[in-house]
Structures are given as C-alpha cells and as structure tokens.
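Enquirer: Given below, in the form of structure tokens, are the structures.
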Structure P
Amino acid sequence: MARLLLIEDDPAIRSTLLRALRERGHAVAASPTAMEGLQAALADRPDLIVLDLGLPDLDGRELLRMLRAISQVPVIVATARDEEREMVRLLDAGADDYVVKPFTAAQLDARVRAVLRRFSPGETPSVLAVGGLRIDPSARVVTLDGATVELTPREFELLHHLAQRAGQVVTKRELLTEVWQVPYGGADKTVDVHLSWLRRKLGETAQEPRYLHTVRGVGVKLSGPA
C-alpha cells in the first residue's frame with residue numbers, strides 16, 4: 001500500500017480524489033495549502049506527492065523547487081496547461097510526471113502506479129564505470145577520477161542513462177522519452193542545455209570532449225577518453 005500526499009486546495013476535487021485513491025488501495029493524506037503540504041511532506045515522508053499548481057498561498061512550481069531542495073520523493077504535478085514547453089519546464093524543475101486537467105481518478109491512479117514502479121526497490125543496481133567515471137545509482141553519487149561530481153537530479157538521470165548505453169549513440173528523442181518522460185520530440189533544446197551543464201561539470205566542452213561525444217544529426221555517445 002502506497003502512502004500518498006495530495007496537495008490540492010479545491011475541496012470538491014480534494015474530496016473526490018481522496019475517496020477514489022483510497023478505494024484503489026492507497027493510504028492518502030491531503031493538504032489544502034503549499035505550506036501545510038511542505039510540513040506534511042517533511043513530517044510524514046510519503047511515498048509520492050500529487051501536487052496541484054494552483055495553490056492559494058504559493059505557486060505550485062515554487063513548492064516543487066522547495067521540495068526538490070530537501071527530498072527526492074516522487075512528485076506528480078496536476079496542471080491545467082498542456083503546452084509542450086510547460087511540460088518540459090515542469091519536468092526540468094523536478095516533477096517525475098504530470099496529469100493535465102481535467103483528469104479522472106483512474107488516470108491519476110495509473111500515473112501513480114507507473115511512477116512508483118520506477119522508484120520501487122528491486123535488485124541493488126551495480127555501479128557503472130566509464131573510464132574514470134563512476135556512477136552509483138543506489139547512492140546517486142558520481143565521481144570522476146576519485147572526486148565527487150555534484151549533479152542535479154536531472155543531470156544524474158541523464159548521465160546514468162547514457163552510462164547504461166556507454167559506447168552507443170543515444171538520440172535526443174530517446175533521452176526526452178526516457179529521462180524527461182516526454183513521449184514526443186520537438187524539445188531538443190532542453191537536452192542540449194543539460195548536456196552543456198553536464199560537460200561543464202565533467203571539465204570538458206563540446207569542442208574538446210572527453211566523455212560526451214556529439215554525433216551530429218544523430219545524438220550523443222558516452223565513452224571513456226581514448
């Protein structure tokens with residue numbers, strides 16, 4: 001049974017989702033404001049948070065940033081906007097998935113179960129090594145030649161995915177689908193920006209790559225220095 005925290009200010013929506021999610025076997029608590037939700041997230045440590053963006057005391061995007069500063073709890077964002085740019089922005093900010101209003105309880109439950117599957121403990125993943133890079137998925141730690149590399153959650157997921165495919169060219173469309181959970185193209189720029197940040201932290205540039213090699217018109221390949 002998953003422990004969910006629903007942060008939603010609309011009493012009717014909150015009541016409906018509470019009842020529906022509980023009927024589907026989840027243990028659900030609810031908060032009507034951002035600050036109450038933040039306190040509940042810290043005190044109760046839920047397995048997953050469903051976050052409405054239209055909160056009365058604080059913009060939901062700001063609360064998402066606050067949550068990400070203190071926790072890696074999975075977050076599904078509920079938004080009324082379905083533009084691709086908005087979706088990519090939310091995923092970049094740390095959301096793990098999103099639902100677009102209006103949505104049904106069944107749709108939300110399916111999203112909850114899908115996200116929890118990605119985060120459910122299974123076999124302890126092994127440390128990946130590429131040249132002097134070491135990526136530890138369980139501790140979410142990256143070292144380069146013995147020194148720790150500080151990465152954001154999204155940068156870590158990007159590097160981890162490339163390390164799983166080390167030596168292979170990975171397309172930007174695949175990265176958007178697998179890392180950003182965006183099942184369509186058209187947002188290559190967000191991949192380029194994160195690759196640029198990652199290169200900087202690995203001490204290289206696109207012009208002088210050591211680990212991240214761009215294959216023009218195809219994608220990017222992670223491989224150790226020659």
Structure Q
Amino acid sequence: MDHYAALSAILDDRSSCRQFLPDQVPRDMIEQLLQLGQRTPSWCNTQPWQVVVTEGPATDRFRKALVEHVQSGVAPSPDFAFPGQYTGAFRQRRKDCGLQLYDSVGIAKGDHDATMRQALRNFELFDAPHVAIVTTEADLGVYGAVDCGLYINTFLLGAQSLGLAAAPQAALASYSPFLREYFELPDNRQVVVGIAFGYADRDHPINQFRTARETLDNVVTWHTD
C-alpha cells in the first residue's frame with residue numbers, strides 16, 4: 001500500500017470512540033503512540049505540548065474525582081473560550097452529529113434526563129482505561145494552541161494506526177482549573193483537550209454511526225487567474 005492509500009485508509013476508519021473496553025494498553029504501545037506525537041510539526045519547532053497520561057488505578061481515581069467535581073455544580077471554566085454560537089452550516093453539522101449519537105443509543109428527542117446522562121459519559125471517559133491531558137504554554141498564545149491541535153491529530157491518527165481507539169474531549173477542558181489542581185500543573189500550562197483512549201467496544205451501538213464530510217465544492221475556493 002502506498003503512503004496516500006495508507007493515510008486514506010486510516011482517515012476513513014478513524015472515528016471518535018464513545019465506548020471503550022476495560023483492557024489496559026501496554027506501556028510500550030502507549031510510548032509508541034507518544035513517539036509518533038513527537039513528530040508533529042510546530043511553529044518554530046516550539047513543541048508546546050505537554051501531556052499527562054493515566055493508566056491503571058490512576059485512571060479510575062481521576063474518573064471518579066472528575067465526575068464528583070462536575071456533579072457538584074461548579075461552573076465550567078475553560079482556558080480557551082468555547083464557541084459563542086453555532087450558525088448556518090456549522091449549526092446543522094453539529095445538530096446532525098448529535099442526532100446520530102442520540103439515535104444510536106435510543107435517546108428520544110426531548111428526553112432531557114437521558115441526554116444529561118449521556119453528557120455525563122464524557123466525564124466518565126466513556127469507560128476508557130487511559131486519558132491524555134494535552135496542555136500548552138500560556139505565553140505562546142493562539143499558535144501554541146494551534147500546534148497542540150496538530151499534535152492531537154497526530155495522536156488520533158497514530159492511535160488508529162496501532163489498532164487503538166480515541167476520543168478527543170473538549171468537555172474535559174471545560175474544567176481546566178480542576179485538571180490543573182488535580183494533576184499539579186503549573187499556572188502557565190493551559191488545558192487544550194483531554195483524549196480518552198484504549199480499545200474500542202466495537203459491538204456497542206454508539207460506535208456504529210459515522211459523521212458525514214462536506215464535498216470540496218463546499219469548502220474550497222479556487223483562484224486560477
């Protein structure tokens with residue numbers, strides 16, 4: 001398989017996993033994944049990412065503490081502002097994704113209790129045995145965050161190439177002060193995202209749907225003269 005075909009296959013197969021098996025990923029395989037991440041390009045080769053990775057009982061302790069924190073009613077406080085609103089095509093794509101997700105697990109429109117329960121699954125890490133917390137250096141500003149976005153993409157594709165599954169979760173970053181305190185991170189580290197990862201429960205219905213992608217005509221403008 002040539003490089004283009006290999007990358008195309010990885011992109012076609014990858015999706016955000018929302019239900020994991022309990023099996024631990026061997027440490028050497030996690031290190032392989034992290035080594036792939038280190039090949040990510042960055043602005044002036046600053047490599048702004050720092051990553052906290054949990055395994056074993058540490059993941060369960062963190063999961064329990066995070067859920068308790070969220071359920072305590074404390075207000076979200078992300079280091080990076082979430083979208084103020086979704087309009088037009090962006091709103092429609094978000095809506096379509098949500099409807100697919102809820103339909104896959106039998107949540108009816110208007111069932112707010114079931115919807116809230118599904119939202120809480122984010123903080124339960126979808127039962128993943130591992131989580132990676134990706135942070136950037138505050139002084140590097142938006143470009144540090146952009147570079148971390150590139151790192152996240154390398155992580156996701158790397159996981160797929162190793163037969164692993166992953167779910168990038170902005171929901172975890174919405175409680176950045178808690179993550180900083182829990183993992184004893186310095187104040188100059190800003191939380192970009194958390195990534196739950198492990199082995200996918202491929203039989204679970206929530207892992208069966210796939211989101212659509214726009215055609216090039218809707219995202220590319222050509223200038224030829």
Structure R
Amino acid sequence: MTSPSPVGPVSTSSVLDLAPVVPVVVIEDASDAVPLARALVAGGLPAIEVTLRTPAGLDAIRAIAGAVPDAVVGAGTVVTPEQVTAAVRAGARFLVSPGWTDALLTAMQASGVPFLPGVSTTSEVVALLERGVREMKFFPAQAAGGTAYLKSLAGPLPRARFCPTGGIGPDNAPEYLSLPNVGCVGGTWMLPADAIAARDWGRVEALARSAAALR
C-alpha cells in the first residue's frame with residue numbers, strides 16, 4: 001500500500017487550536033481506525049493522536065490519513081528518529097513525544113511536520129525555547145505538578161504553550177483549559193475501552209462532542 005500524502009500543512013499552533021481536546025488513541029486493531037476517527041471528527045475533535053504503542057499504530061495512521069480527510073491525524077509516543085520517519089511516511093500530520101533528546105528533536109525538526117516534544121521540567125522548557133520550539137506537550141501533567149505547575153511557568157516563560165496530557169479527564173480539563181499557556185489538552189476519556197470493544201462509535205461520538213464543548 002502506498003503511503004497517503006498529508007492533506008496539507010498544519011502549523012504547530014494550529015494543532016493546539018483545532019479543538020480543546022486531542023484524543024490520545026491506542027489502536028489494537030487497525031480495522032477500527034477509520035470508524036473511530038470518523039466518530040471523533042463528527043463529535044468535533046479533528047486532531048487525533050494515534051500512539052505508536054501497539055503494532056497497529058502505523059497502519060491505523062495510514063488508514064485514517066487515506067480515508068478520513070477531515071481528520072488531522074498525528075503520531076504519538078514517538079521516541080526514536082526511526083519512528084519519526086515511519087510516522088510521516090504513513091501520513092502523520094503532526095508528531096507527539098513523551099519526552100525528547102537531541103537526536104529525536106533533530107529528527108522531528110527535519111520531518112517537515114509540526115511536533116510537540118514532551119516536557120516535565122522548567123529546564124526542558126527553557127532548552128526547547130532556546131532551540132526555537134514554543135509548543136510542547138506537558139507530560140505526565142498531573143504527576144508533574146498539574147495546573148499549579150503550569151501557572152508558575154506562565155510568568156517567567158510566557159512564550160511557551162502546552163498541550164498537557166496524563167491524568168486529565170472531563171472534571172479537571174476545564175481548569176487546564178482556562179490557563180493562558182494551555183492551547184489544548186490530551187486525553188482518553190472519550191474512548192472508553194468497553195465502547196471500543198463493542199465498536200459503539202455512537203457513544204464515542206457523543207463523548208467527543210461533550211469534550212469539544214469544554215471550551
């Protein structure tokens with residue numbers, strides 16, 4: 001199968017601004033990818049992070065990129081330069097990593113697509129700003145200090161914008177989204193395991209619609 005071409009360029013800031021929530025999707029069966037993505041898009045969540053935690057991840061990205069033109073599909077849990085290359089070839093329109101190294105950052109910067117490198121400390125944020133990167137993933141958000149930590153970064157580091165992920169659900173997402181340095185949050189609560197197992201895409205769409213209305 002030939003790799004689909006990205007539908008068009010997406011700036012990193014526009015990824016943060018597409019919707020208040022970016023669903024973090026773990027696909028076990030690639031055949032679920034397209035109906036799942038269609039349900040999320042129909043619910044108002046077009047930016048979809050498909051993690052590379054499972055063998056089906058790249059096939060899922062490829063399927064969504066080829067069949068769901070309204071989705072902005074990205075690759076998550078990107079931890080090696082090789083995964084950067086494979087994800088972009090599969091059709092990923094943005095990349096998300098849980099953390100970063102110099103080699104990984106260099107590969108993401110050379111990929112031609114937007115990326116959100118993961119940070120959990122002030123020094124990591126400063127290092128990325130020094131390299132011209134202003135949009136980042138804050139992970140694991142709750143364990144790393146939550147909204148209090150992000151509030152403390154806003155004063156000294158106002159140029160940094162974040163997509164917090166990790167421990168975020170419908171109850172605490174609004175608090176994150178109210179912060180000036182948060183563009184969106186990442187989460188999985190609109191993707192309950194029993195709904196995925198039952199292929200209850202209507203329920204996924206309804207949960208996505210609720211998430212999209214959080215801001």
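What follows draws every value from the coordinates through simple rules; no lab data is involved. These figures come from a predicted structure and were not determined experimentally. Cβ atoms are built from the backbone, for glycine too; each structure is taken alone.
Enquirer: Work out mean count of other Cβ atoms within 10 Å over residues 43-50 for each of structures P, Q, R, then name the structure with the largest result.
Expert: By mean count of other Cβ atoms within 10 Å over residues 43-50, the leading structure of P, Q, R is R.
Enquirer: Continuing with this model, one more query. Thinking only about relative contact order in percent (Cα under 8 Å, 6 or more apart), which of P, Q, R has the largest value?
Expert: That would be structure Q.
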